[in-house]
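Every read-out reported here was derived from the displayed coordinates using simple, explicitly stated rules and does not represent laboratory data. This is a predicted model, so every value here is computed, not measured. Cβ atoms are built from the backbone, for glycine too; each structure is taken alone.
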Structure I
Amino acid sequence: MSDHVEVTGHGVHSVVPDLVVVRARVQCDAGDVAGALEQASSRTAAALQAAADHGVEARDRRTDDVGIHPRHDQHGQSVVGYTAYQALHLTVRDPSRVGALLQALAGAAGDALAVDGIEMAAEHSPAAVEAAREAAFADARARASHYAALAGVTLGRVVAIREGGAEDHRPRPMMARSADAFRGAMPVEGGTHAVSTSVTVRWELS
C-alpha cells in the first residue's frame, strides 16, 4: 500500500438573508380540557388563514407543537382550569410584509397570540452548498500540501473523498446574530448567514 495523507478541510459560503421567520403561538385558557383545546384550535386556524391571506404560502406555514397543562390556584393545590397552546412557524418571503402579517395574526387570534421570535433567514441553494464544498476541498488541499512539504514529499492523486470528518460538518446553516431594525416594526435577527461543511480527502504521496 502506498503512503498517503488524509486531511479534513472546512469550508463556509456566505448567503444573503432574504427571508423572515416568524415563530408565534396561540395560547387559550378555559375551565376544562375540551374548552381550552377547542379555543386554541379555532384561533390557530384563524391565524393560519390570516397568514395565507397575507401571502404566506402553504409550504411556509406549519404548526410545530401543541400541548395542554393545568392551572392551579395561588396555593398550587387545586386545579382551576387548563391552558392549551399551539406553536406556529411562518416563513415570509417578502420581508416588507412582516408588519402587516403581525397585525393580521393579532386580529385573528386576539389576546391569545404571542410572538416568540422574528429572525432573518436564507435559503441555501445547491450552488451555495457546492461553493462551501469547494472551499472545504481547497482548505484540505492547502493543509495536505503543507504536511507533504514538511515531510519532503509531494501530493499525488486523490484516492478517497467523503463529506464530514471527525465531527459531522455536512452542509448546515449558520447565523451570526445581530439586532436589526426591521422597517420600523419589531427587531429582527439579522447578520451573517452561511452554509458550512467539511470534506475529508486522502491523497497518495510520491
Structure II
Amino acid sequence: METLSIQEAYDKKARTYKMLLYFGMISIIMIFAGLTSAFVVSKQRPDWLKDLVIPSTFVYSTVVLLLSSVTFYLAKKAIKANKRSLTSTYLLITFVLGITFVYLQFKGFDLLFNQGLVPFGSSSKVTISFLYAFVFVHVAHLFGGMISLIYVIYNHYKQKYNSSQCLGIELSGIYWHFMDFIWVYLFLFFYFFK
C-alpha cells in the first residue's frame, strides 16, 4: 500500500476543504440571488421608494470592507514569507476593520430609523425592508468570517502556520474576500437599481 507524503496529505486536505468552502459559497450566492430577484419583482409595488438616499455610512463601510480584504491579502502574503509579526498585525487590522464595518452598518440603520424609514409596521416601505434584509443576511454571514478570523488568529499565535502550512489563513481569506465581493455587489445593486 502506497503512503502519502506529508505534503501530499496536506494538499489533499486543502483540496477537500476548498471544495467544501466553494459549495458553501454557492449556497450563499443562491440566497442573495433570491433576495435580489425578489427585490426586482417588488419594484412594481406602490410602497416602493424611488428617491431613497443611501446613508453615507454604507459607503464608508464599503471602503472599510475593501481595506479589510487588502489587509487579509497582506496577511497571507506575510505568512508565505514567514514574517510572523507582520502576519499578526495584518490579521488584527483585518479583524478591527471587520468590526468597524459591522458598526457602520448598524450606524446606517440608526440614520434610517431617525428618518422614519423602518423595515416593518404600517409606515414601512418595501425598499427599506429589502435594505435591512440584505444587510442583516450579509452581516450574519460575515460573522461566520469573523469567527473564522478569530480561529485563524488563535492558531497563528499557537504557531500552527508557516510559509508551507497556511491552509487556515487561505480558507478564511477566500471566504472573507467572497463576503467582500457579495457586499460590493449588494451595495452597487441597491445603489443603482431604483
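If helix-only ellipticity at 222 nm (-39500 (n - 2.57) for each DSSP H run of 4 or more, over all residues; to 500) is calculated from each of I, II, which structure is the one that comes out at -10000? Source structure for this number: I.
Out of I, II, which structure matches 12.8 when mean projected area of the Cα convex hull in nm² is calculated? Computing mean projected area of the Cα convex hull in nm² on every structure in I, II gives 12.8 only for II.
For which of the structures I, II does the calculation of mean projected area of the Cα convex hull in nm², for residues 82-145 alone return 5.1?
Values: I: 7.8; II: 5.1.
The structure behind it is II.
From I, II, which structure was FRET efficiency 1/(1 + (r/R0)^6) of positions 74 and 162 (r between Cβ atoms, R0 = 25 Å, to 0.05) = 0.00 calculated on? For FRET efficiency 1/(1 + (r/R0)^6) of positions 74 and 162 (r between Cβ atoms, R0 = 25 Å, to 0.05), the value 0.00 is produced by structure I. Of structures I, II, the largest value of relative contact order in percent (Cα under 8 Å, 6 or more apart) belongs to I.
Once distance in nm of label points 7 Å out along Cα→Cβ at positions 42 and 130 is computed for every structure in I, II, the highest value turns out to be that of I.
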